[in-house]
Each structure stands twice: as C-alpha cells, then as structure tokens.
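Read-outs: derived from the displayed coordinates by stated rules, not from any lab. Owing to the predicted nature of the structure, the values given are computational and were not obtained by experimental measurement. Cβ atoms are built from the backbone, for glycine too; each structure is taken alone.
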Structure 1
Amino acid sequence: MRNHNWRKLMVITLSAVAAWAFLVTPSETIAADKSAKDRSEIDDSYKWDLTGLYETADQWESEFAATEKLIDEISDFKGRLHQSADTFLEFQEKSEKLGWYSERILIFAGLKYHEDTNVSENAALWERARSLMTRISAAVSWVQPEMVSIPHETIEDWIAKNEKVAVYRHWFDDMWRTQEYTLSEKEERVLALAGDLAGAPTSIFEAMTNADLKFGTFVDSEGDEVEMTQARYGTYMQDPDRDVRDRAWQVYYDGYERYINANAAALAGAVKRDLFYTRARGYESCAERALDADNVTVDLLDNLIATINENHAPIHKYNRIRSSVLGIDTLRHWDLYTPLTPELNVEISYEDAVKTILEGLEPLGDEYVKNLEMAFSSNWIDVYENKGKRSGAYSWGGYATGNPYVLLNYENKHEDMSTVAHEIGHALHTWYTINNQPQVYADYSIFVAEVASTTNEAILMNYLLEKEKDPMKRMFLINSYIRQIEGTMYTQVEFAEFERGIHDMAESGDPLTVDSMNDLYSGLLTKYAGPAVKYDERSGMGWSRIGHFHRNFYVYKYATSYAAATAFAKKILDGEPGVREKYLEFLKSGSSDYPVELLKEAGVDLSSPEPIQATCDLLAELVDELERLIKENGRS
C-alpha cells in the first residue's frame, strides 16, 4: 500500500485485506483432534481479546455512524486544498481521523468473521465494513487529482515554512512519482466505485474455501475415521504411513475438485480485475502496476525468478535424497512433506513453543524479548482451530488498533512453532512501527512485511541447531530448515511464475480456464521438483488452494523478504557491530521511505542478486550436510 492515508483508504477495499477445548496446563500437550471443536469449547486464554477495539456491538455501530459523518466532512474540502498549508493540515487531520475509524471498523469486522466464518452476524459485519471502505474510496477519489494539480513550488513553500507539513515530505514525493498514473476526478471516482465489484472474485474464493468447502473423511493409521479440514491437511501430509498420506491427499483434493470450475472462474475474475486497473491507469503490465506501489521495477521480479531458476539443483538433489531415505523409487505429491526422521517429529505444546521462541530470539536483544513476552501474555493471539475458523495464520493490526492480533491454527507440530515465531515477528514489526511513526507512515509496505517474520524463523532455527548435537535430531532440524527455505523462497517464486503466467495470458487475450491453469501449474511443479517426483494429474489443480493468487503479485515478496531475513540473521548472529540496532530501527521505520531504501539503510541491498544467491547457497550447504549425516548414520 502506498503511504498516502486517503489513498490507503481507496486501496484497502480493492485488496480485500486478507491482507495464521479445554484449559491445559503448561506441561500438557494437545493431540490433533479428529473433529474440529466449536469455538465455545476453547478456553478464553487461547483466544484473542477484541474488547480493546470495541466492548459492545453498539460501540462498533456508533463508530460506523461517526465514520459516515466524517465522509461528508471530508467532501467539504473539495476545491480548497490549494488555499493554504493550514487548509491542507486541517484536511489531513480529518482524513487521518477517517482512516483511524475505518481501520478499527474493518479490522474488528475481519477478525470476528475469521474466528468463525459460519456465524452470519460476523459475515454481515465484514461485508458492511468492506462496503464502507468502497464508499470512502469513492468519497476521497477527488483528492489525488486535486493534490497533483497544486504546483510543486507551492507545496515546497509549505514544507519550508511549516514543520507540520514537512512531516509529509516523503508522502508528497511518492504522490509526484506516480502522478502520470493519476486519472481525472471523474475517472478516479468510477474506479473507486468499482471496489465492491473488484472484491467479488476474492469474496467468492474465501467463502467457498473457508465456509462452503467440505472435504469428507478418510481412515487414519489407527483405523479411525477422520474429518479432513484445512488445518489438518498439513498434519496428515507428514504422517509416517504412506497410505494415510495418500488417502488424506485424495480426500483433500476431492474437495477442491468439486469446486474447480467455480474456483477457476473466481481466479480468472481476479486477474481480469488486475488487468482492468492496469489498463485504466496506463501501466504496461499488471506486474508493473503491482510493483510500482513499492517503487520497485519489474526487473527485480524477473531477476528473482531467473536466479531461482538457475539454482534448482539443490531442490532436485534434496528430492533424490528424500526418495532414497523413504525407500520410494518415485516420489508422489503426498510424499513431499513427511519428515525424513518421523520418529523425532514429537509434538510441541503451545506453551513449550513460546518458551523456546523466547529463548531462541535472545540475540535480538533484551528490548525485543521484553516486547515478545508482552505480546504472548496480552491476548493478542487466537491459538487453536475451531469450526468455521479461517485457515492458515496471519497477523493483522494497525495504528488505530493499539496492538496487532495474530490468528493461528496451532496443531502441536514443529512447523507450528515456526509459524508462531513467524507471525509474532509480523506482530512485533507492527508494534514497533505504530509506536514510532506518525499515522501517515504507521504502516509498512508488503514488500518488507515478511522480513521480521522470517528473520525470527531463521534465528530460531539457528538456535535449535546450535544447541542440538545429536546427529539424528540435527538431521530432523536441517530437514526442517531446508523445507523452510524451499517453502518460503522456492515455492513462492514458483507461485510468482504461475502468477506471471496467468497475467501474461490475460494480457495477451488468452482464456484462463481450468485446463490452461492446470497445465501451467503442472509444468512448474515438475520443473521445480525435478525428476525424482511424479505428480498426480490432479496436482495441477493445486493453484485452486492458493488465496494469495488473488492479491496481484504478492507472493514474490516472501522470497525477497526471506533473502533479506537470511542476511539480517547472519549479521546478527555473527555479532556484526551495530547491525542489531540498525535492524530494530528498520522495524520502527514503517513506510517513512521506500522499502528497498529502508533495507539498504539497514544493510541489505535487494537491488542486487547477492542476497538471493546467498540464500540459494545456504540451501545447497544444508542439503549437502543432510546428505552427509544420512550417510554417516545409515539412513539411506
């Protein structure tokens, strides 16, 4: 999102802001349930507390009404922004108040909806909040055209003479940078009014995936019938029993296959939406429009994809090792996630995970760990799965919420601990930003959104490896580290290639159908995994599971962020002088400069291929070490 507060109000609806039962004592663990619990069965200590936003429904309604009134007050400034610096500041005060109210309204409604998508009242709140965002977008659509019509000299004079206006220096620079893509007032209003329509494909996908989609049941290794859910898919893909993995995979893909045509139509609609806005604003491609929001060129994306394509060898080798260790001549889709040392894949309670994370992240310093302790003890986090809960995990919050909130679907696995470290990294990034920036810069670009989260993961993994001397346990951790790099960098670049492909097809006028998207996705799966893996024909429909494809070139940022995080983690663990302080300053910087520049200032240059290549080299080293440990310990 751009830095302009009123522009953020316009963008927020179009992106749909997506953007992861009983009391247990700290020593207990919770086994994966075979049927999802009702939310009421989960103890409140494992749920987020949203009363800090609104204690009653009436408060939300009152603020909703106040926001509607502010919309009219904002309109009173139309045609007057050029008058003086004081007029501009008065407008900004109203605009930021409108942003503050609307952010709280939207986030609260989204969190309520995601905690149980089956509750119709929650769904209604979410739809009302998003519709309000569309109304706001339309109401402020005149602002950008009017602002860019003010002579630069006039605004420079305001900046020079008024320190309150000077705060907006970067804000103005970004506005001028994108001036050529600003349309007339009427055109901007039409684009803003299209917000609800633009969000429809994603709304359809979310409702279908989180509320309507039912997978059915399968039989586990104990002979029990298990209901498949979004959260359980990952758990059963790690089951040591290959037949169980096969059955779980089949029933999971059965569910998606039942909706495949509707899903394809929804994704095609999302891509057409991207193409509509691209052509309306005059960009050459959807990729150019998406990346320009961060002042990033398409060359960076192309270089990222090219660098990863030159470094497939470590993943191909890893899959050959996997095939040998598992004793499987040809790996299938359901063989790619089970740990190579399943007997070491012990359950980790949430409490133990938190304790380990606090210990592992000590290299980030006392201040950071103190804030971590606060985050874990303040009911920011919704820990366990319940019926109707949104799948996956995320952190969401902003300047108006006071603190961020974290959604998890914790299943007591090692990777769940990594997910907690990841999401709490997002939360701390938000916490540092909103407590150190004025409202205009109190969000951060999605381009850097994954840096804090993956830095946490990298430092935690190095901590676990550092203290583990047992070769078998090291083997387990190294395998997990490899999977982390593969999932956060290689898989995301694979997704970016798919995203680039479907947008290229749309831009060329080629139809996006189930068959065309399946073919593209299948080819990428085979290219990335290598000859050791044979994919089931239905694997090609894997695109239908990926909500990020609705977010217009989002996924590549995981890879760039991971490369930056790997560099930060190495510098911090190596004790490089001043790097920890620079890193914390980066977390505090919000959107006060362009993301690539903020990273450069902190010591990582993503305009160079070096951070990407360094992470690929790290992966190659880890695969080599895994191969050595396997040979030395008779695992092959």
Structure 2
Amino acid sequence: MIKPHIASYLKLLPHRPGVYTFRDVNGAVIYIGKASNLRNRVKSYFKYTPNLSEKTARMVQHIDKIEFVITESEIAALVLECQQIKKHRPPYNILLKDDKSFPYIKVDVKNEWPTISITRRRYNDGAKYIGRVPSAWSARQTYDFIKKVFPLRSCDKKISGKEIRPCLKYHIRRCYGPCIGAISKEEYQAVVRQVVAVLEGKEVVVLRHLKKAMAAASHSLEFEKAAALRNQAQAIEAVVASNNIPLNIRGEQDAIAIARDSELACVRIFSIRNTRLAGDEYFILNDVRGEPDARLLEGFIKQYYSSTDHIPGLILLQSPIDERLLITEWLKSKRGSSVEMRVPQKGAGLRLINMVMENAHQQLEIYKNRRAARPENLKLLANLKEILSLSRFPHRIEAYDISNIQGTNAVGSMVVFEDGGPRPSNYRRFRIRSVAVTDDYAMMSEMIRRRFKEHVKDGGKWASLPDLVLIDGGKGHLHAAISAMREAGTTDIAVASIAKENEDIYLPGFSEPVPMEKSSPELHLLQRVRDEAHRFAITYHKSVRAKAARESALDSVSGIGPARKKALIKRFGSVRKIREARIEELTAVEGITPGLAQRILESL
C-alpha cells in the first residue's frame, strides 16, 4: 500500500530524463538514482516484483520524500547522479571508499617551473592529477622513484635563474637547479612532459626519447649527460620489467572483475598499458545480498571513472551490464575519443579477466580473514560479556576521551575496536564547540550526543553502532555519556567507564566498580582500548594547540592581517622559520615592507 503523500509525489513526476532522490522521515538522503523516464522509473519501486532485492525492499519502507531534477539528456542525468552520490553518499547506493582517502600524484603544470607532490584532494586548479594511487605507501614509492629519476625542484621559491648559490639538493643531484639557470625553461618543461607520461603508463614513449637523446649526447662527446640519460632509461626499464604480465596484450585497457559471498563483494581493476600492469586497485562493497553483479559493476564503473582523468579506449568486464551503451557514450564524451566496453569470450582478454577474477577472490578472502578475530580475542570478548553482564557479544567497542588544557582548544576522540583489534579507518575526532570552560562532563556530553545524532542523520560513515561504549573517566563521565545518548535517542547500547586512578570499571546503576583482577587480560583489553582513545585525543589536541599557537604568535604583530599571515606561513612553513629568516627574505613575501619585517622579527 503506497502512502498517500508518496502517491502525490508520484503524480508530479514528469516523463523526462533526470535524477531522483529519496529521503527518510528525518530528511536524510537514503538513495540517489537516474532515469531516462523519471515517472516510470520511480513508480517501479512501489510495484511488487518477485525479484526485488532485500536491500531495495528495505529502502522502499524508509522512503518519506521524493525529489527530482530534470536534465536535458540521460547522459547529463548520469553525470549529475555521480556527483550527487559522491556528495551525499546515501547508504542504499553502492558506495566505494571515499575518494579523499586515495592519494594522487599532483604535477603542478600551470606553474612555469612545475613541482610534483602527493595529495589526497583534487582541486580545479589546472594541475595534472595522476592516480588514484591505491595506498599512501605506493604513492610515496612512486613519488620517490620520480624524484630520483627526474629531479624536479621541490621548493616554492620564485625562479629567476640568477641565484648565486644553489641548495644542497642540486649538489646531490636531486634538483636540476633552475634557480641558478642550470636548466632552461624549455628543457625543464620537456622533463615535466616525460614525468607525466611515465605516471600515465607511457614509459615506452619516454624510453624511446631517452635513448635517442643519449645517442645524440654521446655523439656530441657529452659523456656525462649521456650517462645521466642512460641511468634514467635503465631505472624506467627496471620498473617496466617488474610489472610485465605474462599476456600478449597491446595498447591501453582496464579489466574489471568481481568476487562475492552472501554479504560482501570485492571489485578489482587491473590497468594494463602495453603488457605492463600500470595499476591495480580493489574495492570492498558491503551489504550486497540480492544485488545482481550487473548492478554492482555499473555502480562501480560510474563512481570510479567519474573521479579519474585517465580513461582507456577499451574496458573489459567479467559480465555484461544493462547500461553499457549509455555508460560508453558518457566515457567517450569524457575521454574525447572512442571507448569500447566488452565481455571477452576467448584469447588474451579472457585470460586477463580470469586473472583479475582470481585476484578479486583472493583479496576478498584476505579481507574476511583480517576482519575475523583471532581465537584468543574472541575468548577474551566472551569473558568480558559475562563479567560486564552485557546483553550482546561486544564485537564492536567504541571508546571516547576528552583532551584540553583548562578548557582551551578542547577536542574529543572516538576510537573503534572490532573483535579485539583496532579499526583506524573508523576513528573520528571532534572539536568541542559549545563548552568554553573546564567542564569535562559537558564536553563528553557534547561529543557523545553529536556522535549518536549523526547516526540518525547520516547512514554512511556513522551507520555502524557499537555493542559497548567505553568512556575514559569515572562515574561522573559515565552518567554524562548515558544522558547524552538518551538525548540522541539511543538507549539500548551498553556503556561502561574506566577510571584512571585505580583502573576501576563502572557500570550504570552500580555505585561500586566491577570486581576485576588488575592482572586480568579482560581488563588489559579495556585498558588498551582506553589508551588508544587517549593517544588519539592527545595527538589531535597537540595539532590544534600548535596551530592556535602559530596563529596567535603572528596575530600579535602589528600590521599582520589574515592575508599576510597566510602568505608568511605558506612561504616559510612555521613561525620558527619566520623567526630565523633574514629581513630580505621576509620582504620577498608580497605585502611585507622592510619596516614590517623588522617588527615581525622583534615581536617573535
């Protein structure tokens, strides 16, 4: 039976392409989709069909409001859908890991003398972003390799080419020395183009150029230059050889396959560039019960390629998808040339897909094994359940702590342990907003209230609820946390506190601590969780305090406003380095006069 107000929404939907949004009774976005015909697509959710997935049926029960945006075409609707999913991250959409967590290699090509760096954010600033790199470690490895083979500058000074003395990096061959005119702008830009080509997997082109330049240098008797070019070529050849795959595949192509069980799926993508594995990423999808492979692959393809600049001409899929033609047209417009998407049936393409599929299965098993607890932890948690008289097994424990100095720069931390092990990706930190005095109870209340209200508002990163909440503090902190949870509408989660003085464990409704041996492994587990929350809070508080100190030190200087302060910090990096700078170095910053530079040094 369709709710009356939902029926009225359905009547307003046009027979036009567009994007629709479902919201729940709290106004939270729970699903975003696109359609070639909005009315027909949205009405289909409210018709009984035997093949409706369990997840979709659950979602329909929570729909309270329908919004829509009309677009000029279905491709425009697809683009808008990708943007809105990335923005709102609705819990019933197929979601990849947040893009901000993926490192990129950034080449600042808009600069006359470009630099390279590692970043986790993409800006519309004209720079070239290559990636997404699967991990911070691999990003650092790639960055170090590029800097060693192509020593682009890493400073941010204005390049005039007339500096008298280069820095140490030039002498140890980690910089081309543009500041002293050791390389022309044209030569430097040519190196930058080679760097971009290597990062995009076009090493063969770069190798051809390097060997040609090496031969020319040798012919001109420039043996030192020829040796440097030879070393560059050998380093690139070594990387190419280490990443070759045992298949005769030419050109650029991506291969995508999926492995799954009843609840989880792992999508894996290999990026091939002329027999070389240029990229290998995997994504874990949760709550996939009843979802067909085609829908999972479609959701992955739209989100993945909406956040990457490099799109190959051929994409191989493990199985067909329903919207192949539409997605191909979108990728074609994004790439600027033809894109083919197909399911290989034989030959090297099929062998490649089978290789990706096998790796996806292995990665899924690795993920499940990592998530599974060690037997000794399970036994500890079972004992803890009995000791604390918990109603359910404490698979997920969330611990909270406050850090401040006499109420200033107050912050809070939330750490998560699942099956006895830490889950850093689930950690959260809070800036205390409403408490300006030294009141740990009020600060704890604010943090707990915000955490559990976020669960009601946002089904994404706050969706998982704990089996046990552990508070760092005594009975007062415990009561403050319980009151805050009640205010947020959460009353069925067990709460305990651990006091620092005697390491006593307190439960609500009991004036005396829980009897536990000080040497018991169960207490040691709770202490480890508490200590991690304390460490995380202290680390955050130090960074907030350092930033505040840095800002206040410059704020005390007459004539320094927000713009000049920002320019100084950007140029020197810290107040200490500003204090150590010479007057002529300070006046090189825009807006800093000699008199103001003198005042800065005197004040600091």
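Data overview
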quantity	calculated
Value 20.6, 51, calculated as Rg and Dmax of the Cα atoms in Å, for residues 290-385 alone, assigned to which of 1, 2	1
Structure from which -1.38 was derived, log10 I(q)/I(0) by the Debye sum over Cα atoms at q = 0.13 Å⁻¹, options 1, 2	2
Structure from which 200 was derived, volume of the Cα convex hull per residue in Å³, for residues 82-393 alone, options 1, 2	2
Answer label among 1, 2 for the case where distance in nm of label points 7 Å out along Cα→Cβ at positions 314 and 578, calculated from the coordinates, equals 5.7	2
Which entry (1, 2) yields the derived value -14500 for helix-only ellipticity at 222 nm (-39500 (n - 2.57) for each DSSP H run of 4 or more, over all residues; to 500)	2
Origin of the derived value 1, 5, 10, 13, 13, 11, 9, 8, 8, 8, 7, 4, 2, 1, 0 (P(r) over Cα pairs in 5 Å bins from 0, in percent, for residues 250-537 alone; candidates 1, 2)	2
Origin of the derived value 5.8 (distance in nm of label points 7 Å out along Cα→Cβ at positions 274 and 594; candidates 1, 2)	2
